[in-house]
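Some structures to go through are shown next.
Where a number appears in this text, it was derived from the coordinates with a stated rule and is not lab data. Owing to the predicted nature of the structure, the values given are computational and were not obtained by experimental measurement. Cβ atoms are built from the backbone, for glycine too; each structure is taken alone.
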Structure P
Amino acid sequence: MNFTPKGYHTQDDYMTPLSAWKSIERYLPKDKIIWEAFYGDGTSGEHLRALDFEVIHKNIDFFDSDEGDVIVTNPPFSKAKAILKRLKVLNKPFVLILPISKSTRKYFQALFPDIQLIIPKSRIQFIRKNKNNCNFDTAFFCWKMSLEKDIIFL
């Protein structure tokens with residue numbers, strides 16, 4: 001099964017396991033509507049709802065949409081630069097799962113010099129075509145989330 005929307009690369013088929021969202025649920029606002037902006041296979045929105053969050057999760061174009069109060073998502077990494085620019089325009093709080101290497105990109109540092117990070121205890125084992133595998137490190141990149149520290153180690 002291919003979860004990749006038109007215009008995205010197949011390397012973007014990394015679905016977020018429930019355990020990843022569960023690990024940061026205490027940092028997500030229960031009183032806000034979460035927009036899980038990238039649909040994938042649909043399970044990410046289901047996982048967030050299972051944790052009792054109010055979630056908008058529809059298979060719509062992120063670049064033409066503006067939903068919810070806070071964005072919580074695992075975006076397609078192949079479109080990271082364009083997504084980050086769009087997030088700056090939307091000016092909403094967000095939590096994104098991204099490769100840790102994104103923090104070293106000049107465009108990223110220019111857009112979000114005030115980013116906060118939540119570092120997982122271990123590598124997130126994304127679900128990819130019914131297999132759990134991941135050969136790169138990721139973190140939760142947080143903006144306007146009012147975390148108590150700039151770097152939180154889980």
Structure Q
Amino acid sequence: MRKEAHPEPLRVRSAGGVVVKGNGAELRVALMRSGHGTWVLPKGRIEEGETPAEAALREVGEEIGLPGATLIGEVGQTEHEYDRAGKRHRKQVDWFLLRADPEAELFPNPDENALDCGWFTGEQALSLLSHPDQRRIVRRALASWR
């Protein structure tokens with residue numbers, strides 16, 4: 001019997017942000033609830049001509065209504081695979097630590113798959129996040145913030 005060859009997954013590049021505000025006991029992390037009902041970090045595809053950092057800042061503005069966050073630095077990459085429209089995709093996400101003003105408010109954008117969003121303590125964020133790889137990124141971001 002011959003083994004069927006599996007086509008290579010389509011490669012997708014995205015970027016996202018671990019957005020924080022405050023310090024110490026007042027430290028908060030921004031999360032959004034996606035259309036899939038999962039709590040996630042804001043992220044999206046890198047558009048032509050954009051750097052990953054520019055894409056992360058743009059996506060944070062589009063998805064959770066927070067333009068003007070300050071880029072602090074890169075906090076890592078994640079990679080995962082998924083099926084969509086009968087095709088296998090491999091997504092690489094570049095993650096960045098971003099700082100928001102202490103009084104910043106969030107506004108979910110349902111057109112960008114953000115049904116809800118909020119500011120959470122680090123502990124709350126880690127317990128709410130639906131994906132282990134994003135919990136790892138948040139832990140790394142919080143360690144570098146402190």
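Tabulated results
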{"item": "Top of P, Q by mean count of other Cβ atoms within 10 Å over residues 74-81, largest first", "result": "P"}
{"item": "Comparison of P, Q by FRET efficiency 1/(1 + (r/R0)^6) of positions 26 and 50 (r between Cβ atoms, R0 = 30 Å, to 0.05) - largest value held by", "result": "P"}
{"item": "Which of P, Q leads on mean projected area of the Cα convex hull in nm², largest value", "result": "Q"}
{"item": "At a computed 17, 13, 9 (semi-axes √(5λ) of the Cα gyration tensor in Å, for residues 82-121 alone), which of P, Q", "result": "P"}
{"item": "Of the structures P, Q, the one that 0.7 was derived from, the read-out being distance in nm of label points 7 Å out along Cα→Cβ at positions 66 and 98", "result": "Q"}
{"item": "Which entry (P, Q) yields the derived value 13.1 for Kirkwood radius over Cα pairs in Å, for residues 34-113 alone", "result": "P"}
{"item": "Which of P, Q yields 23 [relative contact order in percent (Cα under 8 Å, 6 or more apart), calculated]", "result": "P"}
